[in-house]
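Some structures to go through are shown next.
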Structure I
Amino acid sequence: MKAAFLIEPGKIKIKDIPKPELQDNQVLIKTKSVGLCGSDMHYYQHGKIDDYIVEKPIILGHEPSGLVKEVGGDVNNLSRGDRVTIEPGVPCGECNFCRQGNYNLCTDMVFMATPPIHGAFQEYIAYNANYVYKLPEEVSYEEGALVEPLAIGLNIYEKSDFTIGDKILILGAGTVGQMALQVFKNAGANEIVLTDIYDLPLEIAKNSGADRILKSNNINKLQDSYFDIVIDAVGVQETLQQTSYFVRPGGNIVLVGMSPNSMIEYEIGKVLNKELTLRGIFRYANQYSRGINLIADKKVELDHLITNRFSFNEIKKAFMHLSNNPNEYLKAIINFED
């Protein structure tokens, strides 16, 4: 089978590798669609994210959907021919975090496309069946690939202490910001404002129900506004500082954007003086079934978030084009041939 490897920053190469062998607790999945995530672009451009460093060639991609082709002997929740999406992290299941249900914090997590673990830009994937979910007929493979960022949006919502009628500011209108917008809108937010440096994601956010959109350089127009919840979905110095400025006293800040740099200055005085709650978000736990149901019930709309589609054979072109033209896309999908 073929797989796309990141050889070094800026260099993707498609190689022939053996098809994976199936273990008894696994299913073999023919890959159909894989979302191209911002973290994939970070690895492609910089070779690292925080402490996660690419030290040898790696297969990227952690937002896959596909078709079950073979089933291991111990698997009873899936069958050949099932259309599925894959939750890209498999926790140990034994540590305190796993036992408490917070398995996203498992220190022995095996997560796709996090060095040195290979990801989903390959034609076949053998995967633990407990983290593979059936897709209803009304959910497409492309939508199945977007369950992963939707799960992040659901985790943001769950950890934000949201109350119906809250005002929300989302800094960053990328895929995660768009998912958070739809989740909070569906939950009954009073007002949702999004900011971004690019026009395209802001236009999409407006079409998704944002009450107000602003270019990042115009954010001072909000200087007399205070929000119950402020979400940083970017992870850079400027947006991090803005969180404590625009949140109301006693409000909640949610940090989900991950920067390639682990050390960022922060004005902690505002957190203390305004008695703010500062919450970090790392991936998700127990959100996949919920996300699939929201898509199937049309509570969230995902098709319009996909701005670019590439075939697997075009993956080198995809990374190069998106890296050079970040203003021209919101979400890119890599589709595999049947």
Structure II
Amino acid sequence: MERLAIVILNFNGQHFLEKFLPQVIRYSTPAQIVVADNGSTDDSVNWLQQYFPEVVIIKLGKNEGFCQGYNLALQRIQADYYVLLNSDVEVTPGWTEPIVRLMESQPDVGACQPKILSFYQRTHFEYAGAAGGWLDKWGYPFCRGRIFEVTEEDKGQYNDTADIFWATGACMFVRAGIYHQLGGLDSDFFAHMEEIDLCWRMQNAGYRIVYCSESKVYHVGGGTLPKSNPKKTFLNFRNGLALLYKNLPENRLYRTLFIRMVLDGIAAVKFLVGGNLRDFLAVIRAHFSFYATWKNWKEKRSVHRKTSWLPLRGLYARSIVFDYYVWRRKTFQQLFRM
């Protein structure tokens, strides 16, 4: 059995593999490097076989999505730790050792992420993960170093090791045994917020989620996405409701869902007023999709139901929406200067 397996899920990402895979191989020893191909139609697989025969290739045959793609691939990999690594991540020398060392010394750490900086603006944190994910009382995610569209400059303010609510799926270290014990990523999420759901289930099971600044990577991420992306909007709003319904305790469930739906409605109106009709319609579709699949989410809730609000780490007891837009608190540190 391998100690560490670095698994890159690929879908038509040959250009990213060409750019970033050599550094993953150079800076990640000792580790098994795996590319799980989600039915790519470009030349990714042939290119890998020709230039990097040492990389293990798992052919999934079709695009299974982020969640199911990883679930199917990881079933075929035996290791103590997995790294779920996006193909558009540039790693740095020694990036794996601090996190593996931390997880081996602290058995209650279920998942961990490094410092995530922007590939394009290298002095700043990147949107998807930054210095570790938090969740507010109504289920809105944000990060140390990134709140909504504001990303902070890295001035060493998060050069620490800290408990967080969720670790980013762009670069997540996870104990293999716990991943499989909890059923992995929820394939019904398809993509977006699935890592938050997994980390919440880990916390409910008694494990910690941790950020480790001794490890650093650079992520292309949102730099390649259009500002308006209705599919992403749909998944974020639908999965946000599913996230809450699956994991909230009974005594907080319906009030939280009601407030969240009101806030989603305000967001939809904001899209409409701003001329983003497709995003407005995506929010509406997201809610109807959640209602239509309610029984499915209910069955999953029965597995993870809690009767009380656990002392979850990385949970912000206020509304990040209110504090950001009304009180104009744009950075993580400002949230705690009342």
Structure III
Amino acid sequence: MGRPEYSRTGGLLVAFALTTLWQGASAETPVDAAVAAEAVLDDRYPAPKVMFGSDVESYPDLVYSTLRGFRPLRLDLYRRIGSAQPKPLVMYVHGGGWQSGHTRQAGAFANWPEVLASLARRGYVVVSVEYRLSSEAQFPAAIHDVKNAIKWLRANASKYAIDPQQVVIWGGSAGGHLAALAATSCGVQAIEPPDSKTLAATQSDCVQGLVAWYGVFNIDAGQENSSALGKFLGCKPGECADTAALASAITHLDAKDPPTLLVHGEADKVVPVSQSREFARALKSKGVASELVVIPGADHSFTGTSLEETRKASLLALNKTFEFIDSLRGGKSQ
């Protein structure tokens, strides 16, 4: 009969009786569940929804990539409700020196999700995406992730009412680097993600617009002492010139690259403004439509010597960005 069982009142329950009852219940109520043809690796938990005001809904932590040996990679999606018409996609890539950061922060903005929701309110599907950090995997892992996110969003365009022909990528700092690299390396096989044999893998990772805030566009031996760059590349730039060049957006520039907005603080001590100035000249030399906005007195993340200066610089960058994104579809939000 096995180990005796006791009720809460202390009475002895007969193991045979319990076994009989369990077998009877199982026979009457068999367990049922849907079964797929192969192992299911994607997250099937119902997506939660968060409202921003009464007109913007957000789906946080949507899993866009499941790579063996790594954590699932996620993104947050924002869209205006009330219309099923496909909207242009704007994808934001966070900064953090390729070694930190997350989808819900940018510079000195106190509530980045509210900022992204306000852009969605203008008639866009807005996404903020995470990627593998340098402590998890080195180059080209992060750019593979960014490209895979673009592909996944195109594969799911009908589900989220995205216009797959209108994709703008936007990033700050390390995210600005990755955004620019994605925008300029469309079709460059050396940094295309490995074919995952999924529907998303068949999609294009090309974009139709680029916004980069205080990004790194040319990685060279002059940045030999940057520990963040060394961790990202897996080597010192001067000791792996080919890798550094492959990871540099300026290497891949051509006349087919998308319209570009660059915004940089003139007093940036982390990423010198010369990075954006050099990239702007290179864009112009290729005939790519571009604009460079240099903000006097602003440091990295558009911070100033006072809260008011930081606020002024941050809002200038944000307004220029929204105006530029609107201009890509005729100069107005919808």
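General observations
- Test item: distance in nm of label points 7 Å out along Cα→Cβ at positions 136 and 296 calculated as 0.5, pick one of I, II, III: I
- Source structure of the calculated read-out (distance in nm of label points 7 Å out along Cα→Cβ at positions 40 and 280, 4.0) within I, II, III: II.
- Given 22.0 for mean count of other Cβ atoms within 10 Å over residues 128-135, calculated: source structure among I, II, III: III
FYI, it's all coordinate maths here, none of it is from the lab. Everything numeric here is computed off the predicted structure, so don't read it as measured data. Cβ atoms are built from the backbone, for glycine too; each structure is taken alone.
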